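Below, each structure is written out as structure tokens.
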Structure P
Amino acid sequence: MSFEALKESLLETDVNIHGYVKSSEEYIKLKSFKALMVSIVFITKALIIGALSSIALLIVSFAVAFKIAQMLENTFYGFLIVGLFYVLVIVLTYVFRAKLNAPLIRKFSNYYFSKDDTK
């Protein structure tokens, strides 16, 4: 009699373990999908905003370059000053690139490791 009860208990345990593994697998799939979608949405927004900002920045840069050129009465110097300004911005961005990583990692880790799955 106890052998039958042990056998029944083992079968029930086996079913419970398989259910747990399946549930865990589904949870991991959903969590990965959530992280992937957050990343895709973020990248898409960044590309759209970046493209529109680049167009606006290009137009403003031309306006500033022409205004400086008009003040200096030399078109070359106007565009050179604006170009050197952008070179300075690029160099500063490169120097402080490590400080840009922390906020990005923090933002994505909040989405990936958040306990609230209703987002």
Structure Q
Amino acid sequence: MKIINTENAPKAIGPYSQAVMYGNLLFISGQIAINPLNQELINGTIEEQTERVMENIKAILEAAGMQFNNVLKTTIYLKNMDDFQKVNEIYGRYFDNHKPARVTVGVSNLPKGALIEIDVIAGL
């Protein structure tokens, strides 16, 4: 087991790691729209928050020597399911022909009042 940490993604805001590599699998903790430069939540639109979340995930994947084509499964947590199409549009830009398995769940609240959170499982 190896802990993955990068300055290019937000620091953990609790007792957890950005990601854990176990064998050939990478488990990325849920990412919200925190700017890694100042550790503040981007209080923007769902599109702005989704873009930041995907960039945070990208940074963690890269720190583990992976890319989005290594992603096996994602879970998306949305505060408002009416944002589903907007999220899909931005999310889809990060995956070309590779389409990982995915679950999308509507939730009543997220850390720091975020509109979206995504966790990832990737593999080599």
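Each reported figure results from applying straightforward, stated rules to the coordinates on display, with no laboratory input. Just so we're clear, the structure is a prediction, and the values are computed from it rather than from any experiment. Cβ atoms are built from the backbone, for glycine too; each structure is taken alone.
I have 0.30 for FRET efficiency 1/(1 + (r/R0)^6) of positions 2 and 50 (r between Cβ atoms, R0 = 25 Å, to 0.05), calculated from one of the structures P, Q. Which structure is it?
Derived from the structure labelled Q.
Quick one: Cα Rg over 2.2 N^0.38 Å came out at 0.98 when computed from one of P, Q, so which one is it?
Source structure for this number: Q.
For which of P, Q does semi-axes √(5λ) of the Cα gyration tensor in Å, for residues 26-65 alone, calculated from the coordinates, equal 38, 5, 4?
Computed on structure P.
Given 3.5 as the derived value for distance in nm of label points 7 Å out along Cα→Cβ at positions 18 and 82, which of the supplied structures P, Q does it correspond to?
That value comes from structure Q.
Where is relative contact order in percent (Cα under 8 Å, 6 or more apart) largest, in which of P, Q?
Evaluating relative contact order in percent (Cα under 8 Å, 6 or more apart) on every structure, the highest lands on Q.
One of P, Q was used to compute helix-only ellipticity at 222 nm (-39500 (n - 2.57) for each DSSP H run of 4 or more, over all residues; to 500), and the answer was -7500. Which one was it?
This value belongs to structure Q.
To which of P, Q does the computed value 4.9 (distance in nm of label points 7 Å out along Cα→Cβ at positions 10 and 42) belong?
The read-out was computed on structure P.
On distance in nm of label points 7 Å out along Cα→Cβ at positions 34 and 106, which of the structures labelled P, Q is highest?
Q
If FRET efficiency 1/(1 + (r/R0)^6) of positions 74 and 98 (r between Cβ atoms, R0 = 25 Å, to 0.05) comes out at 0.05 when worked out from the coordinates, which of P, Q was used?
It was calculated from structure P.
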